[in-house]
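Below you'll find the structures, each written out as structure tokens.
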Structure P
Amino acid sequence: MAINNVLERRFFPAGETIFREGDTGSVAYIIQTGTVELSCGRLMIAELQDNAIFGEMALIDGAPRMATARAQTDVTVILLPRAVFESKLVGVDPFVSRLIGILINNVRNFAKLVG
């Protein structure tokens, strides 16, 4: 069975906030249809569309969300819970896991500098 057949889908109408900067995160999101805007404060940092993944950083390092995600258009997402995300990392070389953690930390530090 394909993973997207067992994961929950959620609809967000245009303009609705999906999560806010500073929230804790227990899921990542895969955009099935629509457009999502990511922003830090008043600065838009990304516009994401179909098949993009967002919210994954909180799953990797457990830190609060570093951006606000808002549906620019009507959006349908697939929710990727922490347990499923972590199950995909089982067996990954520890070096690669640590490297991912370092990259996430660098992104967060850079965001603090420019924010």
Structure Q
Amino acid sequence: MLSSLGKYLRTLRIQRNELLKDMAEKLTLAPAYLSSIENGKRTPTKKLIDTIIRVYEIDEKEKENIEEAYMLSVEEMHIDMKDANDEQRSLGVAFARKFNNLSEDQINKIKKALGEGDC
């Protein structure tokens, strides 16, 4: 099953008239590894996403799209709290604690408050 990132990469390849082996070569990856990323069997590193952006000269709008596809494909996320104040830290901890038990209504309210989605 293709992941969001897999769909993005496959579309990018097709738009550039490249075979999987061509893209793998440009990114200095084994074709089997790239195929496993496209098929949602492996999750790439953020470093690989940055390499794709650089090698394919992805513009700002497309950069947002590939980063969104990457974020939808990962199983874990890290929140940088280096510069966060106590309120922000408290919110991050509360969100992480409750994340897996949020109802659809709660999710929609949070997305609306953040200005995300079609809510």
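Computed values, structure above
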| read-out | value |
| --- | --- |
| Given -9500 for helix-only ellipticity at 222 nm (-39500 (n - 2.57) for each DSSP H run of 4 or more, over all residues; to 500), calculated: source structure among P, Q | P |
| Read-out distance in nm of label points 7 Å out along Cα→Cβ at positions 14 and 54, computed value 1.6, structure in P, Q | P |
| Comparison of P, Q - label where mean count of other Cβ atoms within 10 Å over residues 6-13 is highest | Q |
| Relative contact order in percent (Cα under 8 Å, 6 or more apart) - structure with the largest value, from P, Q | P |
| For P(r) over Cα pairs in 5 Å bins from 0, in percent computed as 2, 10, 16, 19, 16, 13, 10, 8, 5, 1, 0, the structure of P, Q it came from | Q |
| Comparison of P, Q - label where FRET efficiency 1/(1 + (r/R0)^6) of positions 38 and 94 (r between Cβ atoms, R0 = 30 Å, to 0.05) is highest | P |
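Every read-out reported here was derived from the displayed coordinates using simple, explicitly stated rules and does not represent laboratory data. These figures come from a predicted structure and were not determined experimentally. Cβ atoms are built from the backbone, for glycine too; each structure is taken alone.
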